[in-house]
Structure I
């Protein structure tokens with residue numbers, strides 16, 4: 001079974017590189033995501049010049065004649081655009097279902113866009129943070145160290161800082177930690193619907209919930225502050241992107257900018273599907289839909 005799973009992972013990675021369905025049963029939403037990624041690479045005159053994949057079995061159990069194997073894979077793609085090279089990395093936790101010694105199904109667990117607009121109790125967090133309505137914000141009193149943000153994002157993109165709680169959908173918690181590493185100030189303690197903070201294993205909704213952080217960034221008049229910009233090209237390292245995959249007003253995912261490509265487009269780090277130097281638009285996500293909406297937030301400080 002181990003050898004069969006190894007061959008399956010190798011074929012699966014070929015799908016991610018070429019968008020060809022070598023695995024035989026990759027689900028339709030993944031196939032569409034891979035086609036979109038390949039189209040973006042072609043349209044931007046980029047290509048994957050080298051790829052590496054590694055994997056390990058996490059758990060294995062038998063249920064009603066079938067074997068359920070949860071396993072993790074780490075994929076690394078060296079992408080060339082013009083004269084620039086960068087390494088895009090992604091870690092997936094997947095589930096393979098076998099019957100009679102053959103793999104009959106395989107899919108990703110813990111995908112972005114699933115449950116990330118909810119709070120940790122699984123309830124919708126309605127929008128406690130409202131956008132500005134002509135009120136002038138205060139001048140930020142802090143400096144924001146963008147290099148420190150990137151260093152933290154690179155250190156922890158595929159690991160979990162033991163100083164913080166880990167959520168099943170961890171994207172916004174991870175991004176908040178990156179912000180704090182850059183010197184963003186906390187405020188609002190101990191009210192969970194106010195401010196942006198984490199203390200003594202307690203936290204604001206805006207710290208851990210994508211939907212709440214999006215509205216906080218639009219409305220904050222003190223502490224951590226940001227302004228919305230119209231284009232991804234206007235973002236700098238340490239800035240944030242929020243994602244409403246379905247375009248229905250429920251913001252489900254958050255990423256942090258860690259680099260720019262040769263066309264000045266952001267490359268982002270994120271968790272849930274742990275990713276490093278991923279292209280900002282997320283066309284390669286199964287959560288992507290044609291109705292997707294983005295919010296681009298530039299973090300401001302006293303030097304703004």
Structure II
């Protein structure tokens with residue numbers, strides 16, 4: 001039989017994730033997609049508490065802020081065309097009123113700090129090693145919020161600078177949570193602003209960072225090859241979205257399936273499949289002409305939910321995810 005792709009061998013699995021364990025996901029839009037799927041399976045996953053972040057230095061800054069539990073203040077906001085924003089947050093945190101923006105940012109910070117205190121797994125997805133630095137301070141930002149480009153300085157960060165940031169940060173995390181397990185992966189989304197060569201060099205830096213950290217903490221830091229799966233097993237433009245840079249929904253699902261098989265316990269894998277079916281039923285909207293049929297369907301659904309929670313008592317409330 002002719003092979004139509006290059007199989008990617010997965011590394012040894014990390015300790016398996018089960019219901020009742022706490023997860024936090026930080027990183028790119030690919031991280032958001034994967035973590036949202038895990039959360040839809042009723043696993044205890046906190047997804048991107050600062051919104052989508054692309055580079056390792058911004059992700060590190062978010063983790064440091066969570067460790068400090070230091071609330072955001074008014075002088076940390078910038079005014080944009082959409083309202084008040086934070087340079088450490090995604091645009092989804094922008095609000096017309098300062099007070100609303102700060103309330104949203106600080107409530108998310110509080111949830112993240114609480115999750116960190118009991119965290120079992122941290123999922124980190126690196127997107128690019130290119131960063132934007134705010135001209136006034138030189139600090140790396142997570143999002144430019146469409147402010148004038150002259151206010152920022154863009155550069156590709158090298159491995160030495162990334163390692164100097166992440167090695168002491170990992171020490172702090174392992175001091176707080178000695179049994180913490182960390183999964184790193186490189187986003188398969190291509191960043192082609194700097195061309196194919198620039199993207200390749202950027203991704204190579206991220207791959208080397210993951211390797212360096214895993215070599216330093218081989219028992220607690222594990223690499224999952226999302227980027228490699230996309231580049232080799234799914235090397236076909238039918239697996240890309242229309243922009244030809246992002247994976248299609250099918251590709252994301254295929255990579256997510258490999259990740260769950262590699263990472264999740266057999267119990268959690270079965271639970272996710274059941275939870276997805278139940279969530280689909282919960283989201284069903286009945287026809288107004290079928291009230292009796294809808295009542296009977298709800299009774300059957302309540303029985304299914306009760307059976308699900310008997311099997312997985314630590315699962316999240318699926319109704320809250322609708």
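No value in this document is a laboratory result; all are computed from the given coordinates. Note that the coordinates shown come from a computational prediction; the quantities given were computed from them, not determined experimentally. Cβ atoms are built from the backbone, for glycine too; each structure is taken alone.
Going by FRET efficiency 1/(1 + (r/R0)^6) of positions 111 and 215 (r between Cβ atoms, R0 = 30 Å, to 0.05), which of structures I, II comes out largest?
Looking at the calculated values, the largest one is I.
Given a value of 22 for relative contact order in percent (Cα under 8 Å, 6 or more apart), calculated from one of I, II, which structure does it belong to?
On the way: I: 19; II: 22.
Label of the originating structure: II.
Given a value of 23.5 for mean count of other Cβ atoms within 10 Å over residues 239-246, point me to the structure among I, II it was derived from.
Details: I: 23.5; II: 13.6.
Here the read-out was taken from I.
Between structures I, II, where is FRET efficiency 1/(1 + (r/R0)^6) of positions 55 and 71 (r between Cβ atoms, R0 = 25 Å, to 0.05) highest? Walk me through the numbers on the way to the answer.
Details: I: 1.00; II: 0.55.
Comparing I, II, the top value of FRET efficiency 1/(1 + (r/R0)^6) of positions 55 and 71 (r between Cβ atoms, R0 = 25 Å, to 0.05) belongs to I.
Given that helix-only ellipticity at 222 nm (-39500 (n - 2.57) for each DSSP H run of 4 or more, over all residues; to 500), derived from a single structure, equals -7000, which label among I, II identifies that structure?
Structure I accounts for this read-out.
Which of I, II yields 15.0 for mean count of other Cβ atoms within 10 Å over residues 175-182, as computed?
Values: I: 23.8; II: 15.0.
Clearly, the read-out refers to II.
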